[in-house]
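Structures are listed in the sections that come next.
Computed from the coordinates by the stated procedures, all read-outs in this text should not be read as laboratory data. Values in this document were obtained by computation on a predicted structure and should not be read as measured data. Cβ atoms are built from the backbone, for glycine too; each structure is taken alone.
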Structure I
Amino acid sequence: VTGFPVVLKALGRVHKSDGGGVMLGLRDADEARAAYARLRADLAPPAVSVEQHADTDGGVEVIVGCVRDPRFGPVLMVGLGGVLTEVLTDTVLALAPVTPERARELLLSLRGAAVLDGVRGRTPVDLDALAGLVARVSAVAAAHPEIVELELNPVLAGPSAAVALDARVVLDGQPSTSRR
């Protein structure tokens, strides 16, 4: 981390933002130390990450993931919502790997795809960057049979980039609640 603000995340939790597992916008070392002490006392996580705080203004939260199906192999899922995925229920599935062009089609097939193009005066997201990220995730899952689950959530799609703000990978032989 090269400076402030920072984010602290309690690792080992499936939904970090639920139950106080994420401390956002910590402006200096004193705030970071106090947040760390609260996380350790309240949640006792196995580890805490310290990350640069991403500017989320103007971005759209997206979920990107793959699960390995025993019959079909890696199945890609993309959707709107990030941390609100379960509320919005706007996801699509495809067999992995996909090309960036196919990833773009999947993204544009979402019911709420208009938010990616900018609505109500918001700047459109860089759809090429987002589609490229989706395609790369699908390629990694397809190339590595030891990956049982791979999830980037949320991915922040902005006007000039798409950046994963959190990730989870489950390898063959690990329980699906394992976190990284």
Structure II
Amino acid sequence: MFDGHVREDGCTYYNRSKYQIEYLKVLIKRVFGIEPKIHVRKDGVIVMAFHNVEFAAYIKEKIKQISVYLKTKATKEEKRTFLKAFFDDEGNVYYKCKNKRRVRGYQKSDRILKEVAYLLEEFAIKSRIDKHSKAIEIGGRKNLITFKREINFSPLICMNPHRKNSIWQKEIEKREILKMAIFSYAIKE
């Protein structure tokens, strides 16, 4: 659904975070009893592939069901977990100067962006979809504070310092950048 794809013969997931790869590997091993094949591409992206037809069919079916479930049956905690996973995987914190602070989540699918916006509204977080960059954006002090309190990023999820356009020259947790962005707002007396 996010950084990967499902084929007839299996599923592949891509991420630079060793923590996220290991976490997902352990979960899938525990629940489904299958081991992935893992390799690292030249660009540093870790590729985790599960070559299992039954697993692929199961995941395809669940992807179809998840949208309806999130809108009709999911608890608030399940919605929070979905949003946290989305922003852990697809999100970043844009904090370059004092007048530009926002959380962004990238996704090619307009449908998923709309669903994320809908779920954010349930947590009183206003967002907008940037169709040009295929991203959902959360801006403004109040919305960032609410995002931090209600959703936030998981611990150990870091920005990639090796990207050509990265302003961070070291690994830094997304949640720490969010905290800095929020604290950079002038305190109103």
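Okay, here's what the table says:
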item: Computed 1.8 for distance in nm of label points 7 Å out along Cα→Cβ at positions 20 and 36 - originating structure among I, II; result: I
item: Origin of the derived value -14000 (helix-only ellipticity at 222 nm (-39500 (n - 2.57) for each DSSP H run of 4 or more, over all residues; to 500); candidates I, II); result: II
item: Among I, II, which structure scores highest (criterion: relative contact order in percent (Cα under 8 Å, 6 or more apart)); result: I
item: Which of I, II yields 59, 41, 31 [Cα extents along the principal axes in Å, calculated]; result: II
